[in-house]
Structure 1
Amino acid sequence: MNKSENKHTRRRFLRELGAGSAVLAGLSLAPADLTGSRGYAQDPDPPSASGTITKLSEHLFVYHGAVNVGIVRQGDKALLIDCGDGSVAGRLAELGITLVERIVFTHHHRDQACGAHGLTARGAKVTVAETDRDYFANVEAYWDNPKSRWHIYNFHPHHLMLTESVDVDESVTDGQTFQWGPAKLQVVATPGHTNGSVSYLVEVDGRRVMFCGDVIYNNGQVWDVHALQKGFSRGGRGIRDYHGFLGAQDELIDSLGKINAVRPESLVPSHGVIMDDPPAAIDLLLKRLAECYDKYVAISALRHYFPQLFEEYVGRPGHMKIRPGKTPPDCLRHFGTTWMLVSNDKAAFVMDCGSTRAIRGIEKLIADGEVNKVEGLWVTHYHDDHVDSIPEFQEKFDCPCYADEHLAQVITAPLSWRIPCISPSVARVDQVTTDGQSWQWREFRMTAYDFPGQTLYHDALFVEGQGVKMLFVGDSFTPGGIDDYCALNRNLLGDGVGFDRCVALIERLRPTHVFNCHVGDAFDFTPEQCQQMRTNLAERQTIFGQLVPWDHANFGMDQSWVRPFPYEQQAKPGGEVKLDVVITNHATEPRRVACRTAMPRSWSGQSAVGAEAGEWVEATIPAKTEGKLPVTLRIPASAKPGRYPVPVDIRYDRRELPQFSHAIVVIG
């Protein structure tokens, strides 16, 4: 087959596999306030999207596409290990293969399996881990479940769920072996990247090769960090996923040990490069995981809440001492996650309202004569335990609501966002503040600040008066340090970015009292501790940059570096949906990007394969900015009522990222 014939075959195959049509045009750029100065050299040889094939033995090959696809050949038939976007099918004829008989999957993420429908329509049977069966065969249950949309505190399964179900013909379990053609395959459960991840040890032609999914990327590297967010138990205490930064590392470490135990000659990851010295690759990864986690624990706010979880780390070099608490000034009251400031003449200014407990407490103070009226509400961040009861609060106390301009976008239109701990409650914001804006309230001088700490969508309020300087930081700090225990909150690394920006503000303002909404005492930090935190964050940028194969650590930390906006919207059959695919370039240099959306197969009327995907739109995004790529999705008049995830393909520099993100369209 010559080059032009191959190109035609691949294009035709992808057209048959395609999943949508879209109109894409234009690019707008917006500052992202991402001024971190250090970047990292991208892996010099990332998996090529050009469709190269590596021959491992007479009957075993690897297709290097958006993911690495294993190919076991027997005559003109093949067994595939994962299938990626399905483009592997356009190259199989070169190996004399005319039929894909079976596909076995390492895990359920879309980038591993989004091409499955086109292959199953041509006769391929599907094998998955028993633990992943529902995540292939019944994905609609996930997308239709409100728990997958609101109050998101658990991240396994990950939101990279398939957008449409795939029929499963067979499931396998840990330790199971089976023969296919000339190869013997052994199933090894390797959770970590997902709960149900498995690897396949393939023995063929005298070789032992492990196809290990996203357990490892390369020597000492993993594909991303945010997928390892998971709750864990230690010292008699346990926490849920939201608090589990790198919480899946224990499972991952066990999985790496199981891989070593079966002594493969080579490792073939889904994302990454073939490794011919598995023990060395794994040892370096274990070392880096331990180093990164130690650096995280050293200044973690979680040590204040769950000291039993971190007893083994107490007294380690470089770990910041936990600050003693301070008695709050008499002008403050505390209810749950609400702080309330009371002036000399008994007026009240409230910080956050996550539950009716705060409302009842304020009503009692008014009834007892301690407060005569409520004159303002300040919102620190969008998390549900800080905003759930704002609508009722605003009905009870008719007062202005204040929020930073970035935060206001979330709490006034939560339907447009998919981020952790988000509430469907809609707040009314009367005063949208800008960074450094000041005003006088009673005897207090108030100053608003953009404060991207616990979440990127967060602010802080600095209050000076009655002889004290108080900084209300939402949930961003405790006496133990910084509150970055959920990677999906977008805790970005860099000079002047994320927590570095927040600590620098504390250094400049020198508050006498710092207040966390969950902590009843005040606290503060010494100048030495502020410097210790900033040094730690700078070191993290280096070591986490080594752990992931991207050109900046934040790509591996920040799940939302690609985000369709608005995330969810309603439409009618025959109508259209407009959205922006917002891409954050964390790198220190401009990057070429592209996107396209894909139509759900059911909209096309082709139940087996689907319609053609839309054309790509490309643009160059400057360093440390967000690029907004406008997209229009036309909905067929035949589309039935329902809730539809619409996947978005991404090209970033040399990487192809199929169905890397998604938006939600609700019809009817």
Structure 2
Amino acid sequence: MSLSLILLLPLVGFILNGLLQLGAGARRNGIVGGSTSTGATGGAKLAGIIGTCVMVASFAVVLIQEIRLLNLPADGRIFEETLFQWIQLKGAHGLSVDFSLRFDSLSSIFALVITGVGTLIHLYSVAYMKDDATPARFFAYLNLFCFFMLTLVLGTSLPVVFLGWEGVGLASYLLIGYWFSDPEKVKAGQKAFIMNRVGDLGFLVAMFIAFQQVGSLDLLQLNSAHWSTEGGMLTAFGLAIFFACTGKSAQIPLFTWLPDAMAGPTPVSALIHAATMVTSGVYLLTRLSVVISSSPVTMSVIALVGGLTAFLAATIACAQSDIKKILAYSTVSQLGFMFLGCGVGAFDAGVFHVMTHAFFKALLFLGAGSVIHALHEEQNVFKMGDLRKKMPITAVTFGIGTAAITGILPFSGFFSKDEIIFKSLTSPSGGGFLFGLAIVSAFLTAFYMTRLFVLVFFSPNRVEKERAKKVHESPLLMTVPLMILAILSLVGGWFGAPYGAEEGETAHSSLKYGVMAVSWLVAVSGCGIAYFKYKQVQTPEKPISFLEQGWGIDFIYQRVFGGGTESIAKALDQWIEEGIFQRALRWSGAVAQLSGTLLRSFQAGSIQAYLMMILVCASVALFVFVFGWGPYGKL
């Protein structure tokens, strides 16, 4: 079975839903005949069926390929397929790039997550978007996003990966600003798009360095090539790749777009900002792990930025009141854990956390969507409370997701996060400082997630009376994906338990169990403190202002890159545009007008005036010829 089907099926879904949307638009505008009386619900079902079916089929192809892969010898588990020749540049330094796909142990994990979790999110969206005016457009964007994300993880070379990299940026912009009639949502989409483009500069620089140093852009060849350690180009390549990853995976300094991206529909948050797009940076670092790990400087920078991001985002999450903003900052923090794992050399643990995070974070976002749906778009957790009685399925599944992300045994997050924490202490590129950041971040994670869970489901009812009358459990199309993700969040960690492929090592077994006990006690402590603090909350708390505002980082960016660039633009406009160019134009205009006036005065129509002009000009010419420059000397 062709690997290309994994990509082509979501692309077909995009095309079909795009045509469906065009047809619906034509009927609304009276361009073609047909009834529009079926409403948005019928359109959502048809678009949802198309979008979900192509994802189910793509997931089935991935599963078949995975089974084929596992039947191969361990050292030969790889499939490749070339679709067409893409770039062919001849010359002394020619470049040949085929549009090829590669399916191996790493890309298969990401493909399973994208298509598997993506299928559940598509199914959930059928009910969630049933009243939307343009559901076919929504599902077309979802399918397009999945197509580009699969291109990213299956591409064999940096240009093909970059095509998917840019494509998910475009699709994410379309989905975040899906409700484009709201200026705030449009602004959020633009912010995500621009900040990702800043990071993408690093990707381009990395490609130039790779081609100059190795002469190839194939990912396997980059890992196997001999890189010169002179001149710092190896470190430059690693740092350029990492800078690109800080944009897509929301790390310091390019993380502020992710919380604002919650402006999109909740299924978008679950798909893009929990399970797929934001983990693409972890994928790229792991795919190039041989090259990246050859530079100690790069590894140290990745580990430090990851640890600081995990800590910083966790502190901000503690002060938020919007249910989706809490989960957004939680995503940033968990991504920090993944980068910390990569930076200390635990690439396997980072990918393991990608998988478990996809399960429990998609569950939490979809659970939040269920709550928002039941409360008619209310998102403030201090206007919720005691919802477990009316929404038992959502409450139980959300609780499982909360336990998984906090790292409570035996839930999935415990295993993947614990390995990262252990490596942050024992790895040569780790140490006490990074271990401390990881432990404190784990405590804060347990605190803010339990705070969220208690405020929504267990604290006294604070729901407005009009909303409280209509609260009910979500329909099966929304709760079935929650239940499946809850099961995966419960058992998913056992796929790699207890410490992945390195469990055979016994030298540090006592230290491993010690770290396990510490991280478990830290998680339980955070949960307990939050539970007793918020179980009887009646009124909103007054959060620490600078934490609520995200440590003022957005304000700084606005002043430096917003206000600062505006001031520079005004100064340039005043000094250069106005002072030089505009003034020069005014002077040239005045000179032209004056010369025109003078010349016009000689065009009076008088024979005598013309004769006088001829005489004067002839006299001047004779004077110059006789006494001026020429064979008769100089004046």
Structure 3
Amino acid sequence: MTQLAAARDLSPLRLGLIGSPNSGKTTLFNALTGLRAKVGNYPGVTVERREGSLNLAGRQAVVIDLPGTYSLDPISPDEAVVTQVLAGEIEDVAPPEALIVVADACSLERSLLLITQVLAKEKPTCLVLTMMDELAARGGSLDTQRLEAALGIPVVPVVGHRGQGIRTLRERLTDPEAWSQPQILPPGDRAALSGWVDSVMTACSAQRPAAHALTERIDRVVVHPVLGSLLFLAVMLTFFQLIFAWATPAMDGINEAMGWASEAVRNAVPPGLLADFLADGLIAGVGSVIVFLPQIVLLFALLYLLEDVGYMARAAFVVDRAMARIGLEGRAFVALLSSFACAVPGIMATRTVPSPRDRLVTILVAPLMTCSARLPVYALLIAAFVPAENVIGPIGLQGLVLFGLYFVAPLAAMTVAAVLRRSLLPGEGMPFTLELPSYRMPSLRLWLSQVGGSAWAFVRRAGTIILVASVVLWMLLTFPRTPAPPDLEPEAAAAYALEHSAAGRIGKAIEPAIAPLGFDWKIGVGLLASLAAREVFVSTLAQVYATEDPDASLREAIRADIDPTTGRKIFTPPTVAALLTFFVFALQCTSTIATMARETNSWRWPAFAFGYMLALAYGFAFLARTVTAALI
């Protein structure tokens, strides 16, 4: 009995999905599994593992989506995992019993090297050709029957995002034991291999595809050294303008709903600790972060759209010129770009960087990129203190300030990277090759699933980390309950109780250290709480000010807050400038620190990153406050 025949009766059929980046592998994986995927890491290896189940005419199967690779001669951790999985070298991970190689029909010739290496594994193998619609649009054609004869394996053409060819593929997958196999394996030496590749292409290709005319015309601008850089800035500026302009109505609606919920609780529950906990601890804490969900959704929607259309690959190409000057390359930029959503997947994306030094430098500067967790902090302070007025035409001041904060992040990251490459981590950079995909509109279903998944991750984060932090903070802000002097007004009595709570005492203890930045003890409590996650800063302030004035919105409360000692406002323009600057640089995320430790197999580098980013945050915040004070 063959291995596959035995496996049929014992466990689900394991199918390995192999292909180069931008070959359509992810789209095919989603089409086969219906977006039902388990995501985790390979045991002992910090490389993402995706598996999806499917039913093949009553036969259960598991599709293993292997990391994208151009060959089975690995140069990065991601590519190394592919060869290890195929060889069964990863503990507790059974190797796939049959292989599906995914190749872009428009660039089949470049994929034949990978195909030859996969065929050498002598496992049942099927070739799936994607982008068949684009091949036809560019005047190309492939004879799949002749290609089958040349390779000796089944060949299935598909258009993944439209579902064309998927049924045929599923039918072929039901019986890998019956797949044809090459009688003679392709040659191994490079000279003979080139001749074999030419013979295969001659046999199956009646017409090679022309260059994508529209892509070529657009790329004359998009990847131009000067025009491409200007376009990149224009795209990013528009990006942040839309985040503020389009999200405001929905944010106002959520804010009103949270206010209504808080009032409803206070009307329904008798005054006391329970009412305070529900209104000030849960609703004010979690609700103050949920209100920024529309901006988070817009952020991810625009990021995924730019990526799926094909623009982000061009952005990496344009920025690679600047990256090369500091000793990094475009793969590092792709990882840094991922950090705009969250530093955790950005740090994990450094696995595609071949050079260990480049990878470590990228990990150390990735937290400087402005992740989505900073957005609630920026949005709160900008909406409260930056006038909502246009500067030039439709360009608003609020969006311009947000763009400036996001623009500073990559400049800071590249500057720090340059210093590290010339001091602690010197070495030669590696060449960067990147296949630019043709421009194409993404599948609406896939795009919505990407946005929905990221939005749900934000809500889940609010329901776990921020919820727990809100409960803990409410307890610290409420206890011990110190009676106020009898002659104080109710509002002053609430402030007195807050200052004498556990959180108030902690804030007072660190206030001398942060006073040079213009921060009082309330801001200090928020900064300490934000070490769990940056957006907790907003929920902390929401609870602090809800305790003092339950009827005021957070924006109104921080605008009106007065230092009782001096009679001056707490949130002055210099203080707001310092606070925004602090959040640009500081590493305030436990998840990021833990991920850095896991990826570097050491706590030394996360400690170094936390220390140097804290020093930058403090120094530049002090500078921002000093300069702003001098200008006003």
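Here are some notes:
- Answer label among 1, 2, 3 for the case where Cα extents along the principal axes in Å, calculated from the coordinates, equals 88, 60, 42: 1
- Identity of the structure behind 12.5 (criterion: mean count of other Cβ atoms within 10 Å over residues 363-370, calculated), options 1, 2, 3: 1
- Among 1, 2, 3, which structure scores highest (criterion: distance in nm of label points 7 Å out along Cα→Cβ at positions 395 and 571): 2
- Origin of the derived value -6000 (helix-only ellipticity at 222 nm (-39500 (n - 2.57) for each DSSP H run of 4 or more, over all residues; to 500); candidates 1, 2, 3): 1
Every number in this text was worked out from the coordinates using simple rules, so none of it is lab data. Keep in mind the model is a prediction, meaning the values are calculated, not measured. Cβ atoms are built from the backbone, for glycine too; each structure is taken alone.
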